[in-house]
Structure P
Amino acid sequence: MQWMLRADGVQIPKSFEAKAEAKLFRALGRFQDQVESVWVRLTDENGPRNGEDIRCHLQARLVNGGVLRIDEQSTTPFRALSRATDRIRFKLRKQLDRRKAWRRGRAS
């Protein structure tokens, strides 16, 4: 599974990339044979003003050609990434469970 991080207008610490990689692989590790690549894009929605303005757009491209997209917003880059990875893990598990159930239904 490949991944790429892009930060637009967001100050991220040097250690963020390693933490982000660990978080992604912990969340999606069991699905790595199903996921081809993951793109993470962090943007600052309202500039220097405070508030929940860090948006994390997470896109997972699947081996079968499908794409899962999640947008999450929070006060810090890592919190936004953490919420987005939790949501995409749930969404991916749900999609794969549906596919298994559909295949079981067709086999009988």
Structure Q
Amino acid sequence: MLVYGLAMIGMGLDGYIRAGSAMSLYGGGALGLLVLVGLWMSTTMKTPRWGYILAMVVALAALGRFLPNYLKTRDAYPALVIVVLSVLLIVVLVGGHVAANAKKSA
């Protein structure tokens, strides 16, 4: 979650610097900060579930925004990078959920 959050902030900043896109800065910054808030929630709250849910919602939103963009333009950066990072985060979060539930039932 830390890597994903920092990557979103970094790519938003990169979009602003390279293309002058304030939307990239605000969007990437907001997504990154939300995931970092989710990370904080997952490490400080009694039940980390809400932090993981927040991170999952952000990753799904980013995937929903950038996957159609990539399929249409075939531009690897930033669309494909965000798609890959989002899918990886989703897989890690779902895998952690499955592993935690398997541990509880064993």
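Any read-out appearing in this document is the output of simple, stated calculations on the displayed coordinates, not a laboratory observation. Predicted model, so just to flag it, every value in this text is computed and none were measured. Cβ atoms are built from the backbone, for glycine too; each structure is taken alone.
When Cα extents along the principal axes in Å is computed across structures P, Q, the figure 51, 28, 16 traces back to Q. For the structures shown (P, Q), distance in nm of label points 7 Å out along Cα→Cβ at positions 11 and 35 is largest in P. So distance in nm of label points 7 Å out along Cα→Cβ at positions 43 and 75, computed for just one structure, reads 2.3; which one of P, Q is that? Structure of origin is P. Using helix-only ellipticity at 222 nm (-39500 (n - 2.57) for each DSSP H run of 4 or more, over all residues; to 500) as the calculated read-out, with -30000 as its value, let me know the right label among P, Q. Only structure Q yields this read-out. Among candidates P, Q, the computation of Kirkwood radius over Cα pairs in Å, for residues 19-58 alone that gave 12.0 used structure P.
In terms of distance in nm of label points 7 Å out along Cα→Cβ at positions 3 and 27, the structure with the greatest value among P, Q is Q.
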